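Down below are the structures I want you to see.
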Structure P
């Protein structure tokens with residue numbers, strides 16, 4: 001994980017799970033000996049993506065995936081500061 005990245009509650013990162021960046025339209029994946037890397041200042045929350053093949057598509061199933069919803073800004077920093085105060 002790069003500097004200042006923020007993980008929302010319940011976010012799970014694994015080597016085999018792609019990380020979707022809806023801000024920049026990118027998908028991050030682990031490759032070869034490189035592990036999954038969260039970009040600097042990314043704010044990552046739990047999300048899901050639809051399965052579009054086979055029986056899972058017929059049943060309208062979704063799979064868990066982490067999603068970058070934004071990059072840190074002043075509002076994010078204030079929220080983190082409040083959380084640290086509460087701890």
Structure Q
């Protein structure tokens with residue numbers, strides 16, 4: 001399967017999942033230990049993502065980079081872009 005196909009499958013998992021959206025909400029959920037997977041948009045400003053990526057690595061939570069904030073927002077069913085989203089356990 002291509003990387004693009006794998007990313008689409010990952011984003012499809014967000015559509016009906018119990019999830020949180022946004023850097024602050026995802027960070028809170030990772031700290032609480034209730035996250036299964038994190039998704040981060042490639043075009044999001046790295047200044048805002050550095051702490052989240054470090055926290056995911058520290059908590060051994062897997063994260064997936066996805067194409068764009070627009071794609072991530074659509075996958076979450078919102079009409080605006082999202083820098084980060086997470087599927088909850």
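Some values worked out for this structure:
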{"item": "If helix-only ellipticity at 222 nm (-39500 (n - 2.57) for each DSSP H run of 4 or more, over all residues; to 500) is computed and equals -14500, the structure in P, Q", "result": "Q"}
{"item": "Among P, Q, structure where relative contact order in percent (Cα under 8 Å, 6 or more apart) as derived comes to 42", "result": "Q"}
{"item": "Value 25, 14, 8, calculated as semi-axes √(5λ) of the Cα gyration tensor in Å, for residues 17-64 alone, assigned to which of P, Q", "result": "P"}
{"item": "Test item: distance in nm of label points 7 Å out along Cα→Cβ at positions 41 and 57 calculated as 2.3, pick one of P, Q", "result": "Q"}
{"item": "Percent of Cα pairs over 19 Å apart derived as 46 - corresponding label from P, Q", "result": "P"}
{"item": "Parent structure of the calculated result 4.0, given that distance in nm of label points 7 Å out along Cα→Cβ at positions 33 and 73 is the read-out and P, Q the choices", "result": "P"}
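Where a number appears in this text, it was derived from the coordinates with a stated rule and is not lab data. No experiment lies behind these values; they were computed from the predicted model shown. Cβ atoms are built from the backbone, for glycine too; each structure is taken alone.
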